[in-house]
1. Assuming 14 is relative contact order in percent (Cα under 8 Å, 6 or more apart) as calculated from a single structure, say which of I, II it is.
2. One of I, II was used to compute Kirkwood radius over Cα pairs in Å, for residues 108-307 alone, and the answer was 18.4. Which one was it?
3. Tell me which of I, II gives -5500 when you compute helix-only ellipticity at 222 nm (-39500 (n - 2.57) for each DSSP H run of 4 or more, over all residues; to 500).
4. If mean count of other Cβ atoms within 10 Å over residues 220-227 is calculated from each of I, II, which structure is the one that comes out at 21.8?
5. Can you spot which of I, II the value 193 was calculated from, given it is volume of the Cα convex hull per residue in Å³?
Structure I
Amino acid sequence: MTDAVTAHHAQGVSRRGVLTGAASLAAVGSLADTVPSAFAASPPLSIENEEDLERALPALSNWGRWGPGDQIGTLNFMTPHTRLAAVALIRTGRVVPFAREMSSTTPDLRDVTYKMKVYFDPLPEESGCIDEIGMTYHGFAVTHVDALCHFFTPEGRQGMYNGYPIEDVTPDGARRLGIERQGEVGIVGRGVLLDVAEFRGGPLEVGSAIRPDDLEGAERLHSVEVGEGDVVFVRNGGGARNTYQRGSGLHASCLPWLRERRVAVLSSDSDSDVHPPLPGFARWTEPMHMVLIPYLGMPILDNTDLDRLATACAEEGRWAFFVSVAPWRFKGATSSPVNPLAIF
């Protein structure tokens, strides 16, 4: 374990503690004994509690599926074939950006610094302005995509996705699984909006859990079907009302569904996890992040503006579209702010 990682562990710093300003939760309990090291084709059909989840980990895991050196996980499902098929969905040329707009005064930004510098230099030099921007992108305020180094296996005991050791995370950045790996290939293909809020008759009560039946109901509602290489956007309707204290997301029972459908990227108008944790998940408090990233190698795109996207889909009369997301190529970083583009 690196000095940086050791220091954070010794100080009791946790993602939950950082995001809530409260003390960290109790330590994660023991993990299933089986190290997920080989691809298994048939994950269990039912995950109702963390005991089910732990038994399911070997079958859910994508470790080794694309070889021992893989660092992009489920982005491997995006191929020239899937991209060309997605290009065929462009008919009107309408472009819909659907990141959340923000400014230096947006509430709940973390560690934000902003400085504007205006200068008036005599000719032949220019006049203009330059700003400096800094912040932590993780959280609920910024639309961002998580790198595969962002979440370890519980307590880091089995390393990171595909078995990479946590010693690869250094004070200068992650030597493996950094966001630049996604930046090298991009996230380009077919996007599908599953409007669970519309399927259920309106925005979900904040803190609600979404189950596979909801996902399939949203598919039927708009005659779409999630398939291999898709970027799946699950709308709960809560938008910015979703927070770390209370937010809607996917129940752990959705994990086999996402894997079986060979989803490339999961996104939501929250962080895709349910907050506070559901009963039965005292240790695996954020199963989407804690399983999808380190075990399936699936990037999660947090805090997209799905109200805006849903409006565009309704106006266009279709809920599948070409989507492009370009993570930055900041070597070793754990995330990237992004502005997803849907093109109809």
Structure II
Amino acid sequence: MLPILVIIVALGIILEALSLRRDPDMVELDYAMSASVTEPGAPFKVQAIITNKSRMPVSYLAIKEIFPLAAELPEDMLFQVKNDGLYVENVCRVGGRQRKRLILDTSIKKRGVHSFKGDSIALGDFLGFREVSKRVSTRQEIVVYPKKLECPHLTDALASFFGDIAAKRYLIRDPIITAGCREYTGREPMKDIHWLQSARRGELMVREFEHNRQLSINVVLSVSEIDTSDSEGLDECCSAARSICEELLSRGAPVVFFTNALLQRREDKAIWKCEVFPEHAGGLLEGLGRVSFRSCCSLDKLLEYAFRESSSDAAFIVILPAGEMHGDEFVNRLRSITNQEVLLVQPGS
């Protein structure tokens, strides 16, 4: 009996010595997300991928991770709330030359850019007395779109605004698209006479034009007037921008979006311009998810840029926070310069 006990003790000492010599760099942590962008509250999966490149198994592996504060975690998951996120620790075993995946089903309701990142990896010794750890810098991010703004007053204002735009569109004839010809009555301008058809018919004929000229609409969002503590106000402005653009696109109106907000995790420090088309609004939604409090210029400069970059017959919808007191002044000035329809939207006012 004693020899067997000696062999067991000796084997334990050998395994303990080998475990203490284990290089923590042989264990790697990476992340994979089931989506890079998502609707608010929509479920998605986060995979923590653990790779053991050593032949030696790891009987005790503790992974410390930092999840976003807004992440919805399972009720049975233990975590610690800190200022920079939710600290979670997972313990598992990984065999030699093995890859293990820890899958988390979660969701986030708050608009913005949210990061899932690793904090540290700790490898325990064979007997469980000591551990060797290392810091990790692996991270993955997901962009949550702004939610759609449910506001009957905004819906009514858009319907009225779009009606004015449609009426103006029908008053402007498109000189390119010709529907046909009709007899000259003497009231039409000479430039509308179709001379070839007149020669064939032996009488003056004039062109009839399609009244389908589409006036583009510029949607302008300014964040320079939003207080950095008003996170809800910023989210409401982004939600209003999404709802307005989607409503205009559903009516077939070309939309160009402008904002002076700096986008999170983007190096560009200039005004962001985005041309939006039906079935291709993903770029706009991701940009709205990345909108931050920081601005690259004032509202005046933003409107000046939008006017300079738009067509001469473009209408404007300007989105400002509820507390902006000079919105009407800027809108009236823009209306007088462009001689086009301008709608001011202030969510929450």
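1. II
2. I
3. On the way: I: -5500; II: -9000.
So the calculation was done on I.
4. II
5. Details: I: 158; II: 193.
Only one of I, II returns 193 for volume of the Cα convex hull per residue in Å³, namely II.
Read-outs throughout are calculated quantities, based only on the coordinates presented, and are distinct from any laboratory measurement. These numbers come from a predicted model, not from an experiment. Cβ atoms are built from the backbone, for glycine too; each structure is taken alone.
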